[in-house]
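What follows draws every value from the coordinates through simple rules; no lab data is involved. Bear in mind that the values here come from a model prediction, so they are computed numbers and not experimental data. Cβ atoms are built from the backbone, for glycine too; each structure is taken alone.
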Structure 1
């Protein structure tokens, strides 16, 4: 069964805003490139800036969660690149998270708001976690036999019942 993972309003606004900002700054960089008259330093700086913006935007989109699937053996986190599979037999706990448990969460190596919330995060009450989230509600914490902690945010919280050990 497939569970949708829609972006929340904040992620939509930030993604749109970043896209507009990148286009505006990128347009300025292109203008400068056209009038650079072959100056190597100017060309390198502005081309590098354009490439960085494209890499950030496309990279974030490629690794953002789109949906979650559950079959008889696996929970799959569907992303444009690199689907993540978790064996259902490896899950030792699956439960909903409260807002209080999420207080103080910081990104240690992740993306927040640009196409979702994904990567490595630290939460005081949970410690190190990997987020494959798209919103700030319907949070599910999964703990595996390897003591990995994973946070998912499906549109339908009933996913937690499907994956409970």
Structure 2
């Protein structure tokens, strides 16, 4: 778990500095995780690692397609799911998303744009309902960066909470 925390600290650095998590960071974390899983449980561990990662990535992929979450964030979720036992993955995701929601609420209050963000969300949902098609949530990249949050921090906190034995 220490190696995962090291990768997550590096991911935080890139996410908060550059608003992206590069593949050159994810790939070594994946390779080390695969070797770790194989070393601990053999082929079954390797299979579990890959299945956990793939299921989490597939679950979040639709959110990536409409632009509400970044590809690096999804890959980070998948990487962590490979390290975390299957019965703890939903806890990991719930705690990560709860931390992210709390950060978002704090940001709403500080920027005083809670009403504006909800009006945008409702207008988007109405447009999707009227057209019957999903499309990008954000049409303006500058606006997307201003409204988004970096997920590497909440992921790291959730992994640390797991490592501390809280779930």
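Observations, loosely collected:
- FRET efficiency 1/(1 + (r/R0)^6) of positions 75 and 115 (r between Cβ atoms, R0 = 35 Å, to 0.05) derived as 0.95 - corresponding label from 1, 2: 1
- Computed 49 for percent of Cα pairs over 22 Å apart, for residues 11-90 alone - originating structure among 1, 2: 1
- For relative contact order in percent (Cα under 8 Å, 6 or more apart) computed as 25, the structure of 1, 2 it came from: 1
- With helix-only ellipticity at 222 nm (-39500 (n - 2.57) for each DSSP H run of 4 or more, over all residues; to 500) derived as -26500, matching label from 1, 2: 2
- Parent structure of the calculated result 1.00, given that Rg/Rh (Cα atoms, Kirkwood Rh) is the read-out and 1, 2 the choices: 2
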